[in-house]
1. Taking helix-only ellipticity at 222 nm (-39500 (n - 2.57) for each DSSP H run of 4 or more, over all residues; to 500) from the coordinates of each of 1, 2, which one would give -29500?
2. Consider the structures 1, 2: one of them gives 1.8 for distance in nm of label points 7 Å out along Cα→Cβ at positions 18 and 34 as calculated from the coordinates. Say which.
3. Once distance in nm of label points 7 Å out along Cα→Cβ at positions 26 and 66 is calculated for all of 1, 2, which comes out largest?
4. Have a look at 1, 2 and say which one yields 21, 15, 13 for semi-axes √(5λ) of the Cα gyration tensor in Å, as calculated.
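Any read-out appearing in this document is the output of simple, stated calculations on the displayed coordinates, not a laboratory observation. These figures come from a predicted structure and were not determined experimentally. Cβ atoms are built from the backbone, for glycine too; each structure is taken alone.
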Structure 1
């Protein structure tokens, strides 16, 4: 079942997002199992919303790629962002 993941990172400014994203999504390619990725600023940080084929696909990406890439930045204070995964009920796209 598809899931939507909302990831909010306080202290995660755009430069951190750009650095991590260039490592985990080289040339803007979505990771396996991810069909959509939307990112933007929030007050004091950034938010990423993504749609995954399954929660297991997201967990694999998070554990194998995202967390190691964030650790490599030396920004330990944003490694534990607020992450929520919920089932997708309905998806409409152009």
Structure 2
């Protein structure tokens, strides 16, 4: 699999995870507003949703950093096996 396909797949996964998490967080906010959930009971769940969003931000930053690092070095933009594995490990951690 070439680097462009890997990056596209990683970005698609990040976007999909963000959509799902944002939907769940919105639903939870609705429950808070309707008095169906309390921060004491559901605060941990809300924190997990926000943590997932933060991890996806970190993944995006790491992908961009890897691309920029390669550009700065005027080298081939192909990701090494280690870099590819790191990206997939980050993706697996958010699932």
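1. Working: 1: -7000; 2: -29500.
Attributed to the structure labelled 2.
2. Numbers: 1: 1.8; 2: 2.8.
That value comes from structure 1.
3. On the way: 1: 2.1; 2: 3.0.
Max of distance in nm of label points 7 Å out along Cα→Cβ at positions 26 and 66: 2.
4. Working: 1: 21, 15, 13; 2: 35, 11, 10.
It was calculated from structure 1.
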